[in-house]
Structure P
């Protein structure tokens with residue numbers, strides 16, 4: 001995987017499950033492990049606060065089953081937000097998700113420099129554009145952007161979901177960068 005930073009630092013904080021919350025956290029982590037086959041260190045960090053872990057995982061569950069947005073679109077939103085946020089952990093994780101979904105790595109990476117070549121159907125590009133614009137320049141999201149999404153058959157909730165996916169990912173990126181969680185195995 002291509003990286004933006006070759007220097008890896010130790011995490012600034014180690015996740016320790018609060019006393020009395022071990023069963024609660026273990027249950028959440030087991031669900032994640034069953035779904036993904038492993039527990040991402042980014043989520044492991046959240047074990048410091050079981051309510052935030054549950055909230056974060058609940059949001060992921062919604063996007064995995066309650067939203068009309070395809071997983072490829074959501075992963076591409078997260079990938080490009082992570083690239084712009086310089087969060088290597090999330091860049092690598094979402095590259096893995098996207099290639100597992102059948103997209104070509106060169107096509108995925110080309111979207112870093114030019115959003116317009118993202119390997120998504122045109123109707124999803126309108127949501128991708130809004131989502132990326134929302135986290136980089138929210139004041140530039142316009143009525144015309146929304147009208148283009150509506151013309152592609154998207155509803156207000158779909159547009160909202162795309163923007164929230166991008167904003168939530170930006171927040172996650174900042175948390176991981178703050179505590180130097182740069183790669184899977186950081187807590188190894």
Structure Q
């Protein structure tokens with residue numbers, strides 16, 4: 001077995017395994033912070049020539065490891081000054097209720113993220129609004145019109161203390177051979 005090509009990370013994804021080696025992980029780490037980098041810049045950073053690097057990027061996209069490329073926008077610059085974390089509990093947990101709730105959330109652009117969670121609440125939602133009045137409007141006109149909501153609790157974000165990319169693992173450094181003593 002050629003240990004040099006052994007995968008650093010193996011992902012199980014719906015009926016198949018996908019191995020990510022040190023080059024794949026290096027590409028992912030670099031792209032998280034430099035999504036607009038040219039192929040030449042990516043290749044130079046990860047130590048591959050352009051064609052193998054391009055083929056890896058395309059494979060990572062095809063397999064869903066790279067899900068897309070986005071532009072981060074300052075919410076204040078577009079008038080969305082407040083972020084709200086909304087915790088929700090539903091009346092029912094049937095498949096139909098969960099499906100309908102998810103479908104309704106997808107129709108509300110102010111809901112940026114929605115997580116089905118364990119614990120006291122069923123969902124955590126991250127919501128972007130202009131201010132408290134805008135949030136009240138959103139609650140009355142959109143969120144509270146979704147059938148099946150039993151209880152909710154809102155928390156306004158005062159300040160974001162940390163926002164970071166995924167901590168993609170780095171391969172362990174290879175042990176250096178010690179020189180033989182005479």
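Overview of values
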item	result
Of the structures P, Q, the one that 29 was derived from, the read-out being relative contact order in percent (Cα under 8 Å, 6 or more apart)	P
Identity of the structure behind -9000 (criterion: helix-only ellipticity at 222 nm (-39500 (n - 2.57) for each DSSP H run of 4 or more, over all residues; to 500), calculated), options P, Q	Q
Winner on distance in nm of label points 7 Å out along Cα→Cβ at positions 33 and 89 once structures P, Q are ranked, highest first	Q
When Rg/Rh (Cα atoms, Kirkwood Rh) is computed for each of P, Q, the largest belongs to	Q
Highest-scoring label, criterion being distance in nm of label points 7 Å out along Cα→Cβ at positions 25 and 121, among P, Q	P
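Read-outs throughout are calculated quantities, based only on the coordinates presented, and are distinct from any laboratory measurement. The structure presented is a predicted model; accordingly, all values stated were derived computationally and were not measured. Cβ atoms are built from the backbone, for glycine too; each structure is taken alone.
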